[in-house]
Structure I
Amino acid sequence: MIRRISALVVVAVMVAAAMSPPAAQAARKLRVVTTIPDLKSLAEAVGGDLVDVDSLTRGTQNFHEAEVKPSMMLKLRRADAVIENGLDLDAWADVAIEGSNNQNIMRGGPGRIEISRGVEVLEVPTTRVDRSMGDVHPRGNPHFSLDPGLAPIITQNIVDGLARLAPEHRAAFEQNRKDFLAKLDSHMVEWNKAMEPVKGSKVVVYHPDFIYFLTRFGLVQAATLEDRPGIPASPQHLVNVIRQMKEEKIKVILVEPWNDVKLANRVAEEAGAKAFVMATAVGAVKGADNYIAAIDYNITTLSKALR
C-alpha cells in the first residue's frame, strides 16, 4: 500500500512539473550571447521565445576597443551559443571565450556562430596591411550589419547556428526569420523612397563605419575626419577636408557616439555643414532600441539632412 502511494506521489510530482509552463519554457530556452547589440536584436527576432539573448557590448561603445571583463566570461560560461560578427571587429571576444572555459563555444564548436559567412565584403585591402595604415582590417570592412539589405544573410546564419543546437526548433526559427524579413521589407520600401531624392549625395564620415549603409542607399563617402582609420587627424588633414567640403558642397558629417563630437562640429561649422551622431548600432542613440529602429533613425536623419 505504501509503495503504491509513493508511486502515485511520484507521478503527481511529474505531472505538476510538466504543467508548469513558465519554468519548463525557461529551462528549454537557448542561452545566447552576442558580441554586439545588432546581433542581439537579430538573434531575438530569429529565436523569439525560444532564446534568452545578452550582448557583451553596448551600442555607445567602440566595438574595436571593447575591454574584456570577468563579467563577460561569466556570461559566456553559461552560454549555449555565442554569435560573433567576424572580420576582426570583435577579435577581443576570443580572449573572453577562452577565459570562459566553455568548450561548446570555442572556435569550431557547435555553439560558435559567425554571421559574416556569405556576405560580400567591401574595402578588402589589395596590399599588405601593417600598423602604419591605422586600423585597417585585413579581411575587409566589418561594419556590414549597418546595411539592412544584408539582414537576410545574417539572419540565415543565425537560423543555421541555432538549429545546429536545437534542430527540433528549426521550423520555428525559419518562421520567425520569415516574419522579421517581411517586416523589414516593408520598411525597405519606405527607406528607399525616402533616400531616392538624395541619391548620389556626398558625405564625410568620422570613421569608415558607414560604407555598407552608404552603398546600399546610393550615397558617396567623400572623405574621413580621421587621417587614417583609428588615427586622429592632423591639422593639415582637417584643413584639406574643410576645403573639399566647401568645394564639393558637402552638407553632412556622420559621427559615431564615441568620436570627438566637438571636433566634428567645429569642422562642420567651418565648412558650412552639420555633424550628426548616427546609430552605428542598436542602442547607440536614443530610440534606436532594436535593429529596425536603428536603421530607421539613420534614414530619417540623413534623408532630412541632405535635402
Structure II
Amino acid sequence: MIDANPARPPSPSRDPGKLSPGSYALLQRFIRTESGIVLDHDKQYMLESRLMTVLASPVAKSFGIQTLESLGDVVVRRAPVELVKQVLDAVTTNETFFFRDAPMFEALRTQLLPGMLKRLHRSRKLRIWSAAASSGQEAYSLAMLLRDLGSGATDAEILGTDLSTQVLDRAREGRYAQSEVSRGLPDAFLRKYFVSSGKAWQVCDEVRSMVRFEHLDLRRNIGKLGSFDLVLCRNVLIYFDTETKKQVISAIRPMLSSGGILTLGCAETIINLHDGFRREQIGSATFYTPSGSVPA
C-alpha cells in the first residue's frame, strides 16, 4: 500500500527548487534505468527546472511534496506511479515540428516513398514506424506526403511510438496551436489537411486514419511490432549511452523488410554502432539500408 504522505518534511535551510548532490545522483540512476536517458553531471540545473513543473502538479501537492529533494526521494521509491510517469514525461525531450529536416522529407517525397509504393504495388500495406513520435508531427507529416502521392489508409499504415504518455495523448488528438502549424508546415498542406478549430488546427480524419500511436520503450522487446519498410528513429539515440544505442540499432536491423530503410537524426550516425548497414546519400539526406539489400 502506498504511504498516504510519503514525502519528507521540507528542510527550512534548503532551497525547495534545488537537489542535493546525493539526490541528483539517485535521480540520474533512476532516470537511466527507467528511460535509458543519460543525464551528465552538468545537467542538474536542467533537471531541476523541468521537475519544478511536476512539483507544482496536483499529484505532488496531494502527497504533501513541497521540495525537489522530497520529490526525488518519493520518485526513486517508485511511488506513486502517476508521479513517476510525470517525472519521466518531464525529463523526455519532445522537441519536434512538421517536416523537420526538409532534405530528408524531400528525398522521401520525390524518390523513396514513390519507389516503395511502386514496389509493393498493393500486394500489402506500406508500413512506416516513427520511433520517437513525440506529439505526432513527424508521423502526420509522413501521412500527408502519402496522401499527396495518392495513398491512404488502405495502402499504408504509420505507427508512432514514444516513451512519454503525455505527448502521445496530444499526438492522438491531432490538434495543434497556430505556432505549431506555422513551424515547418507548408501553407498548402495546412489548407488541405487541417480543419480550423477555434484558435487551433485539427488534423483531418483522412490523415489521422493512417496513423496510430502506442507507448513504447525502445530498449524493450520492440521486435513485437513486426517488420517495416521505413523506420525513422530520429533525435533519440543522442540521449542514450553507447551500449543502449547499439542495443536499439541491433533490434531495429531485423525489423526492416527487404529493401527497408532506416533514417536517423542529423546529429546521429550508425558508425561504430552496427556494421550491418550501408549508408545511402540522396541530396544532403542520409539513409541506411541493411547490407546486401537494394533500396526502394
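Just so you know, all these numbers are worked out from the coordinates, no wet-lab data involved. These numbers come from a predicted model, not from an experiment. Cβ atoms are built from the backbone, for glycine too; each structure is taken alone.
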Suppose distance in nm of label points 7 Å out along Cα→Cβ at positions 186 and 210 works out to 1.3; of I, II, which structure was it derived from?
II
Can you say which of I, II returns 0.95 when FRET efficiency 1/(1 + (r/R0)^6) of positions 66 and 106 (r between Cβ atoms, R0 = 35 Å, to 0.05) is computed?
I
If Cα extents along the principal axes in Å is computed to be 96, 41, 33, which of I, II is the source?
I
Given a computed value of -10500 for helix-only ellipticity at 222 nm (-39500 (n - 2.57) for each DSSP H run of 4 or more, over all residues; to 500), which structure among I, II does it belong to?
II
